[in-house]
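Following are the structures in question.
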Structure P
Amino acid sequence: MDLSVLRHSCSHVMAYAVKSLWPDVSLAIGPAIEDGFYYDFDKKAPFTDDDIAAIERKMKEIIAEDMPFIREEFSKADAISLFGRLNEKYKVELINSIPDETVSIYKTGKEFVDLCRGPHVESTGKIKAFKLLTVAGAYWHGIETNPMLQRVYGTCFSTQEELDGYLKDLEERKLRDHRKLGPALGLFDIYQEEAGAGLVFYHPKGALLRRGIEDYEKDEHLKRGYQLVTTPNIMQAGLWQRSGHYDYYKQNMYTFMIDEKEFVVKPMNCPGHILIYKSRLRSYKELPLRLFELGTVYRHEKAGVLHGLLRVRGFTQDDAHVFCLPSQLQGEIKAVIEFVFSTMKVFGFDSWDIELSTRPEKYIGTEEDWTAATSGLENSLKEMGLPYEINEGDGAFYGPKIDIKLRDALKRSWQCATIQCDFALPKRFDLTYVDSDGKEKQPIMLHRVVLGSLERFIACLTEHYAGAFPLWLAPVQVVILPIKDSVFEYATEIKKAFDAHSIRSEIDTVNGTLDKRIREAGMSKTPYCVVLGEREKKASTVSVRKRKIGDQGSIPLAEFINNLKLQIANRE
């Protein structure tokens, strides 16, 4: 059975139950989504836990009656009249936006009707296993000036066994939620009321985690022939008009005036890198030219879509643009893909999915260029023997793209790496190089990120490892636990030794029993804990405890430091 059809049917049953319990509630939309379904309701009083339990009970009654889902076609005028009588203003608005002359309506039982394209299962009795999960606020159409609706999420499976497995997995997801682990572990926070929504503050430990990622990225890019650049955070609007971003992304840009000229807070890095390319005449001998920037950008995302570090308004991309000859195109694409795979393995990911996204409805450039760009990407994947899916119409407005989506420890998909092939912007900006025949020709431009946004990747890492980062990435690699005040000076000496070897450590100064302090060190998810008493002080040793393993015994300090350095160097 098609899960999306089953889940969409279950969302209708939920709407039926809600209308049965609260007839004055207005219905909005109720689609199936990746892991289940939701329905948006306009209800004055918030849904309580007792309300959700009542909805579930009513849904079970409706399912037990095994009522058919009956599809009927109405003219738009008749449908508007029907839903107008039912005081369903959101349905009327939706009908008015439909270009067709007729619309489909589904009836269930004697009382419930809903606007829907379908399809649905044959009858309510086909729904065997469901669960309502959470309630959240959602603006109508995602627009902040529209009414705030109540969105009830649920899930549905073919069998109870599948549902139970999913609910167990969901509990694990909650434990790994970066929005909870981040503040709890002192990594990051979002001070929405004071500073604004979607803006991330990295605390000292979070900044250390981020620095580890950035340092790795810079080193690896330099090894692979990239050159580091930095571009301004504000630029004149004319630059974005020329690139096409102004026409396609104006609603997501922050704009303001300086000296009667419109400026834009940088939403992406490509135009800045293009200007660096254009700064002087280029020779074919310089290509491929690979420009890399950890560029911070800002986008005006709607409040309703903001989600922890996964969807923010200010974020940093590990952004690079490769300017190359046509003969170099596939080699550069394959090199980027290999770079992505190598990097993901270092960070602990060994499973991913690949999508090739083709030309969207609105685009710039010629069809001929789009065909060449798409072929360059697709042939590279084929030559590497990589499986991929076609994602029709989801390319960027200036070119097709390859998306590489990671699978984390819970097998969830995360969008990170992207490679976009662009013939259009080099034309718009008159980019040229002098070829071997002395003539000026146009380079091809690749836009690419390896990790994507650092914010999204840190969220992904946090949930993948449940906050227990590998030693080389951990913000604090060793917690030093002096048993009593008489060995605090020795603890300070140990920390200085760690500092001298660039091992990140901190001294625990909290009072309490040793067992309690060891437990708290474990809760901080630090890889190692060293316990110091008079015996360790006299012998110049440390008593080592390893995360998830426990007591490792007493080890000479120099030996322990060498062990740590080896593990860090090998990124174990």
Structure Q
Amino acid sequence: MASLRFSSFILPPSSFPNRSPAPVESVVDLPTTDDGPLTTHRETEMHFSRSCGILLHPTSLPGRFGIGDLGSEAYNFADFLAASGQSLWQVLPLGPPGFGNSPYQSYSAFAGNTYLISPEHLLGDNLLSEDDLENAPRFPADSVDFGRSVEFKNALLEKAFENFKRHAPAQAREDFHDFDQYAEGWLNDYAMFRAVKERHSGAVWNTWEPELARRDPEAMNRSRQELGDRVEAHKFFQYLFFKQWLALKAYCNSKGIKIIGDMPIFVAHDSVDVWTHPHLFKLDGDGTPTVVAGVPPDDFSDTGQLWGNPLYDWKRMQADDFEWWVERSAATLDIVDIVRMDHFRGFAACWEVPAGEETAEKGRWVETPGHELFAALKKAFEELPVIAENLGTITPDVEVLRERFGFPGMRVLQFAFGGDSRNPHLPHNYVSNTVAYTGTHDNDTTTGWFNSQPREGAIRTAEQVASERAHCLKYLDSDGSRIHWDFIRAVMASVADLAIVPLQDLLGLDSRARMNVPAIEEGNWGWRFQQGSLTDEMSDRLREMTELYGRMPER
């Protein structure tokens, strides 16, 4: 693909439609009772057109550089979506991954993942030469070798930066300057954070010299002078990511495909967000979290999930009208069309675990001001295109919050076959303002789920697994031989406005293609599909089903 001018896709902040202020709406107090259900005042209804799409993180794209990126294979995938009648591409968080290569443990809530930068496009921009790419190592085709691929990609980025400094044309320098101006609200701090972190061999920010950890002005100025070139390098890497990502997004939008992004409710402790805003988090005097996030024991883990993220000091956030959240939401809506709010139940109450616990079992629910937060966001934006990830332990207050703002919730077909006919994940119980999934990035693949056996110590017994499988076959009128297509048909045919299928389910892959196993720290996020997997036959069948169930886009 020909290189695209950055200024064609980055506009001044005032030009972004998502940033336009909306008319101020009054905040309505919600009536509650001690012994009766909560009632809700619905302020808005966020209905999406009946449509469907595919869940695939860009790291899972094929290609020869060890990790999926924003190059030609991403455009090929967009073409496949369009040819198949799909109008949605859902991705995982796009920030720079930190601990465990997890996109949910990012170094920044604003920056982009530079591992996704395409070397092909750097070649087209004359920032790399053919010689730089000819000797690429041989990487596995079906998984990400994070260590080797990141090392290789980072070396290419450093070469691109040196070439840019030496001979970038005036227009490229102007575009870089424009990006610097556009992102000034977060870019300087992020680039400084990464440069200082490099100098400290990757150490967590609160273990740096105390004057740097607490951002003493004199220490910051001294480090800024000493690390000026590295700060500029990290700004440049972000420029490349945003240039390539927004070019891809524009291409998708031109084909009638909207991007569903993913916003984790929490941020990583080892992040620029916590370093620059420690007062917004529950930390001790040394910058160490006093309590951390997680969820109690559930079907994923009998000891709960201990995520370890610091928890917000919601009183401080509310005191400044949630300014950080408004800025974060604006930045996210600049790069995606629809936002999936991860762990939406945490906006009603968070599971708070004392720091130092080895599991999440000893936590407690602590209320959060979700109504006030979303009222503030509604004031800030003309539209708030949000999907609420309302999975897990959902209490009435969570649904009151979701329904008040009209956000569609999620239903996952893999969760449907335990219990009786009232199970909310069974398609006959869906409502239209819903996003129906065969499975998510946290689930096994549908084929893997159907063929799975309970692991030792699992909550679900062998008898329960067999019962669910029998219920599934009966409900879907299936013999199980093409269970992934039976699942796809069920969510497509449902009344849910949106239907999303992970690519692994479209391909009918087994558990080896699973993207993430919650509560497991290693071995996640590495799956990739291989070139040639997306056939014309598959595209035709998906398009036929999309037409049959009225989900074709109006292009």
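Taken together, the values in this text are just the output of simple stated rules run on the coordinates, not laboratory data. These numbers were taken from a predicted model, which means no experiment stands behind them. Cβ atoms are built from the backbone, for glycine too; each structure is taken alone.
For this structure, a couple of remarks:
- Ranked by distance in nm of label points 7 Å out along Cα→Cβ at positions 139 and 443, structures P, Q are topped by P, which has the highest value.
- Which of P, Q yields 7.9 [distance in nm of label points 7 Å out along Cα→Cβ at positions 99 and 483, calculated]: P
- For 22 (relative contact order in percent (Cα under 8 Å, 6 or more apart), calculated) the corresponding structure among P, Q: Q
- In terms of mean projected area of the Cα convex hull in nm², the structure with the greatest value among P, Q is P.
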